Structure I
Amino acid sequence: MNTTPSVFGAVHLGYIVIETDRFTDWRRFGTDAIGMHHDAVDTGLMRFRLDDQQCRFLLRRGPAEDVVATGWHVDDHTSFEQIEARIRAHGVPVTGGTAEEAALRGVERLLRFPGPKGITQEIYTTPRIASEPLRMLASGWVTGDYGMGHIAITSTKPTQLRSYFNNVLDARLTDYIDETISGVKLKIRFLRVNERHHSIAIAAVRGLPIDPIRTRVQHLNIQAATLDDVAQSYQRVHELGFDMALSVGQHTNDKELSYYARTPSGFEWEVGWNPVIIDESTWQPSTHQGISIWGHTPVGQTIIDKLDQFRHGGLSLARREDTVTALSGTGIHDD
């Protein structure tokens, strides 16, 4: 239960940190396929831009092949200090970012603290504006007041994860989706921290404590400025030989039209267009049946892929999922 004033609306998904050893493939994926702006920092670091901010994706060399941190832009120092106070009040360690770390992310006043599934959470103020103009194939990306997209996570403890983001960021439940894939029943919770339909999605297998996804994240999303940008990047992904996970389709809940490509690190990357914007005065959570109105069909999935998912699900039974217990006390009851 938060005792400080709500920070809802003052928080926006700002950047993602990815650890990978596949720099050559990632550069081709990010610039030539998806269409983002690329900046080489040094031999072990590179960045992608979506807009005038210096960094939206920071890639660093390492073995994880996964997302290792998410950065949340906090509008003002008062809200920043409220979030910091909440974390410290629960006895969770908070570490200040160094000047070099803040510079790499293109931000000021950087703090980090533990997050669910080992994904470090970072908060910052005042993103720095790049001096160089954008050089990218896309005409633009939708960021602004709603942040830069969303992150989707699979979990064996979805209620605790929802509580974590409620306790830290005052996240609100937007809606649910019930879906059955290959006989496995999933429930997906969609959380928002501003008027973007969701900045966090949490998927769980109903009735079974398994996590079928190897990576900490299932997918990332960015929002294209135009439908042409979606279509053209979809074509480039195919032509450059990157794997497509799901074909073009439209979601039931946020109505976003999108496709899912598979990144060089293995998790998926959704490029979407035109999701609904939440009206806080009228919105009520509801449950949708199935993730898509049309499309989003699996592309090139083999029986080996399915068996691999079952193998990872089995391995997850023996693996303890970290929810940062001090910050994920429930106070929330859902199905």
Structure II
Amino acid sequence: MTINDLRFTESDSRAKSTAHVGFLLIPEFPVLPYATVIEPLRAANHLSGRTLYRWSHISVDGEPAQASNGVRIQTEFSVGTDAHFDYVFVCAGGNPASFRDPPTFAWLKQLARRGVKIGGVSGGPYILARAKLLNGYRCTIHWKHAPALLEDYPELDLRRSLYEIDRDRLTSSGGAAPLDMMHAFIACEHGSALAMAVSDWLLQTHVREGTGPQRMALRQRLGIAHAPLLRVISKMEQTVENPASRKELARLAEVSLRHLERLFRQHLGCSIGEHYLALRLERARDLVRQTSLSVLEIALACGFTSASHFSRTYRTRFGEAPLIERRREAFGRGR
């Protein structure tokens, strides 16, 4: 296929109109997911020879929006604008759970009532959940934010996928995943020929399905090729709230408990218990930073039996008690 092979039928009214796409940039938004949404739109315009899309940037106060890497993007509108949009993508990162701006949520609800298609990338789906715009929809979010989102909104149909397009909601887990979502988006809007041309032009040699996994396989992530050990580690990651016993893990690996301990020491440099504890404390730290759950609630969600034991263990691991870290994080965000 070449660029000259691209064709649009006269009956396809979507090809003759220009869609206005808004980007709501929440402070500390990540640049990569934002770029992988906007660049395919630019490529679609260039390769089709038509202005299929135009875009504008929106911030909460109309001031330039600062990304997590310090880059500042000039915005044309502020939240509440009555400008017409066909799509609005919410780009957020950092700790999206800490963003609590009622006018923004009200404006997003207003857009949805008008029939605007709403998207969220990286931490953006958290903002959509706050605005009650994901109820009844399949959705996804970056794996780092998923535990906190489910603690706040257990009723959501949250998938651990790369992206979800469900009627008039588009959510992506962030990173490079929006590039795959935009391939599906452009194919739906203007046909697979243009979508393939855009992916080819952007050197996207493999387009992933939306249902693909967000994270590398454990084998690649940990650099371990020992299959029984990988089964055990996978089980541990799935059972943070109700940790499996060491005997259960040994049965899963089909080895003795003593041999399993040796495998952990050999491949991970720690004991079974030490690795399990590290997993539970990392999950706890995410919940401390991203939710308003009490210390006891976080302790129970991460497999601890008491708030006091959890707080002591947390302080030993991270150098400060969970409530102290939460206050420090809140102070740093100016809340």
Structure III
Amino acid sequence: MQNSKKSILCITHSKDTFPIEWVIKHLNSAGVKGVRLNSDQFPLHVQIGGSIKPSTFNSENALVQSDVGTVISTEDWLIDESNIGAVWHRKNVTSDLSSALEGDILGQATRESESIKCSLLHGLSDVFWLDHPNIQMASENKWLQLRLARKAGLDIPATLFTNIPSQVTEFYKQYKGDIVAKMHTPLTVSMGKPPAFVYTSKVTEEHLKDLASLRFSPMIFQQRIVKQTELRIAYVDGHCFPAQVNLNSEDDKELLDWRKAPPTISNWKHIDIPEELVRKIRVFMNSMNLKFGAIDIILDMEHKYQFLEVNPAGEWGMLEAELNLPISKYIAQTLIKYSN
């Protein structure tokens, strides 16, 4: 592993806890400075300035000089773009400016701040990203995920994305009423039990009578997979760190979504996965251009690993906290490995 004298910029938010701290600790232990940037503190407590000057060319029309640079600073530190070797993009959160502004100016300032922040940070194009926000955003496409997962040889549930009621009715009949509904976009970033989360839910005959609402909000429907267990796999640059959801009773195991389980019941257990599954996951993640992701998989009663989705910036802290999986160490090593 190469060492780097440049710093690693770690983008997160002010309420992030041990995952960011673990990674920065590993970076510092390796002699590389990890700089924490709380994205929600811009622009009130973080300053970002980017400058770009006209290029200079010689008599043969060859580029001689092109001055482009970004500086990021807080009360505690300052870093120049030229001193950034890699960027870990964990989370981005929009700043709350309501303590300083109100009315129309609040909305305008919030939009402008977020736009400029993302423009300047995402423009750090000459460094390694884990992963670049543009790639993360493109990878949120669940339809693309399922198509590329299938192409990589992963098993997937029969799936329907639609706002056409008749398609849902036919899908329901085709799988003898054993289907579930879910949303494409998450309402939470937590691995805990969120109060506002719309869980994966079973579709019933009563639901079929109220499909007219699909015209306002399409949904995803899938064949329900009878599960042995569910897995979350943290993927870091070709390495898989799998964990099994531990639900103590048979009733708990029937949950369609493990996030419904009380925190005192649902926790994590070690599990080994076949090397063939690891190989297919690598092919899939490469096709998504992702070096990091939190992958959700169901192990069904026929011992098939059914791919559900990958979260490009998904949570993994509880896996390391409970099982001591070296995820943060591998994230730090990957950032150093590819650092300029």
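Which structure, out of I, II, III, was helix-only ellipticity at 222 nm (-39500 (n - 2.57) for each DSSP H run of 4 or more, over all residues; to 500) derived from, given a value of -8500?
Numbers: I: -5500; II: -14000; III: -8500.
Structure III accounts for this read-out.
Output the label of whichever structure in I, II, III has the greatest value of Kirkwood radius over Cα pairs in Å, for residues 19-106 alone. Please report the intermediate quantities before stating the final value.
Values: I: 14.9; II: 13.6; III: 16.1.
For this comparison of Kirkwood radius over Cα pairs in Å, for residues 19-106 alone, the top structure is III.
Work out the source of 18.8, 53 here, i.e. which of I, II, III gives that when Rg and Dmax of the Cα atoms in Å is computed. The partial results should precede the final answer.
Working: I: 18.8, 53; II: 22.6, 71; III: 22.7, 78.
Considering all the candidates, the number was obtained from I.
Starting from the value 4.9: which structure in I, II, III was distance in nm of label points 7 Å out along Cα→Cβ at positions 115 and 155 calculated from? Walk me through the intermediate numbers first.
On the way: I: 1.2; II: 2.7; III: 4.9.
Answer for the origin of the read-out: III.
Computed from the coordinates by the stated procedures, all read-outs in this text should not be read as laboratory data. The model shown is predicted, which means the values in this text are computed figures rather than measured ones. Cβ atoms are built from the backbone, for glycine too; each structure is taken alone.
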